[in-house]
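Any read-out appearing in this document is the output of simple, stated calculations on the displayed coordinates, not a laboratory observation. Quantities reported herein were computed from a predicted structural model and do not represent experimental measurements. Cβ atoms are built from the backbone, for glycine too; each structure is taken alone.
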Structure 1
Amino acid sequence: MKALRKLAATHEHFELVEVAEPKPEPGWVVLDVIYAGICGTDLHIMHNAFPSWPPVTVGHEFLGRVASTAGVGVTGWVVGDRVVCEPHSLACGICHLCRRGHAEVCMHKRSPGWGIDGGMAERVHVPAHLLHRVPAQVSDLDAALCEPTAIVMTALERTPIPPGGTVLVFGPGPIGLLAAMAVRACGAGRVVLVGRPSSQSRLDLAQRLDIEVWDSTQVDVVARAQEITSGRGADLVLETSGAQEAVASAIAALRRRGRLCVLGVPDSPTLQVPWATAMNRALDVTFSLSSSWASWDAALALMAHGAVHPGPLATVFPLTRWQEAFTALSERRVVKALLDPRAP
């Protein structure tokens, strides 16, 4: 079968190659891949800026159908089931994080796409206990974006939405767009997506999805947040850009006892932030990483009810045109690129 693989731990070295089909092992199933999403992490893996264990098939976001359940100990699944899969394979199950129910941040896990073979292939081999069944009313395109939606839902587990409150989302990338959809679906009163002209196409998409947008080069975000809240400030900010300026604006735009949830990964290991402002406003600050078990079912439930509809973010490329897809994503010409291994 065809698979897109990182062949060496150096810059690039991605190649579409023929590999043997995976065979079911005890507790694991084989999936026929429908779509595999390209994440920013995959771009980092390509440029050797994220740890990986090559040679390895890339791709940790994927939708598939169960192709084989022949592995010993696999129950509850039948051939043809449409599923998504948490990327938390090989979590140890015994460390203090796993025992607290946080396998997603286990130091021993080896996720598909960098630690073990991933989903940018015709078939992928995954642990059965990490699967989630996709409801019949959820489209393939929506389900293919379940993993980034689950990341957002994990953040909302940790920083609950204030019913009727004002929420700002900084950064109009895939996570920011999904966050704006999710907080609106979960009861926020007013949701605003904040971005810059360099992301104009994404801001335009947000407006087509009926999301309020502020251009931070044209709007004084802090003053505007004060204005629409009668001088209080926003109740919650989700920071998805990782930009120092955005973090500073987010803190300044929050009300006293407001909440900041950080999902954006910065390019630099350190950022200068207005720490005194955060302290004097008694802000709750949360850093959210990866996705919890419950967040996957929450994401699928919102999709099933039509409350979150991620499909418009996606542009589909055949797996054979993977280079075009990676280039389009790195040049920000698409919001989310999906690879289809079934397409000619």
Structure 2
Amino acid sequence: MLQETVIDEVDRQLVNALQIFPRISWMQLGKILGYDATTLARRWSRLRDAGLAWTVCYQQPEHLAVDLPAMALIEVDVRAGQREQVVAALTPLEEIIEIDRTSGARDLLLTVVHSSIATADAFVAASIAGVPGIRATRTRFARTLYKDGARSHLDVLPPEMLNALRRAAEGFAGEPSAPTPLLVSVMRCLLADARRPASEIAAELGHSVTSITRAIHRLFGSAWFTAKTDFAHHALGYTTAASLWYRVPSSELNAVGASVAAAPGVRMSAAILDRMNLAITVWLRHTQDLESLLMRIEHAHPRIELCETWLIPSVAKRSGAVLTEDGRFSHQISTSHALAPVGAQTRTR
């Protein structure tokens, strides 16, 4: 359980605002939210120091002229009493970007990103299946990602504030750019803190503050780059997380996947190459909200079939961020898709 920490409405608004525009200045954000800039900076420092909120950055390969990496969802069965030692062995592997502790027939659900289906399969066989304590693994590959955590927000701000934040973000973004060596180097410096000052990065990389500032603006204007603000979901009022697995008629899969992605509480929605061909991850404020969500989805899409529901009692790793047992940020592990080499695996047009 999380140690008691006072999280109020100002904290929620702050996190929500930084989800929309992670790099907004405190002065600008104070004008939008109506709070003193110093107060907001102090609150963010408190949330970060307590591991209750953090930022991560990574590439979005689907926006690059490169071969898309393979994303696999892997069920893991663990021998009795050995789950945590298995988690400890898997957590450092950079190809594993998420580790969920799950209910039911499996013990863990892993999200793995690799360069291809073949290399992902080889990685599972060589680096996961043989870990002491693992009894069995089952791999399902994703075909299309309709929504990921970067587009999942708290939704506590009124429309006028959201619009002001989006306008500020658009004004901050520079001209889009391909991932040059300098931009990738700057992105590496932002991996663990999207708000890191340009002056610190300039000193580390040996460039002028002006060139680094320009590079940061270009990053935020490029579709292949994502910076997101995440949080300890239990601490901010989400008591229930679950993984839902559906069977959808093939002709309706893309429409249903995109539609479900827009439903409140849905954090991830992906088409899967499997008999159960739609996987959804949800965060909900109350357990009873799960039944309401299932009914809304069934009502909106009567031809789909719910095959399995797994509760997720806790998360060990999310978007490369290693979490403590009570869901707080511990440290960041660079992920393969975050650090993809510039120009790697260029696709033939």
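Given that relative contact order in percent (Cα under 8 Å, 6 or more apart), derived from a single structure, equals 17, which label among 1, 2 identifies that structure? Traced to structure 1.
Could you figure out which one of 1, 2 the value -9500 for helix-only ellipticity at 222 nm (-39500 (n - 2.57) for each DSSP H run of 4 or more, over all residues; to 500) was computed from? That value comes from structure 2.
In this comparison of 1, 2, the computed figure 20.1, 63 for Rg and Dmax of the Cα atoms in Å is attributed to 1. Could you figure out which one of 1, 2 the value 3.6 for distance in nm of label points 7 Å out along Cα→Cβ at positions 11 and 275 was computed from? Only structure 1 yields this read-out. Matching task: 4.1 is the computed value of distance in nm of label points 7 Å out along Cα→Cβ at positions 107 and 315. Pick the structure from 1, 2. Here the read-out was taken from 1.
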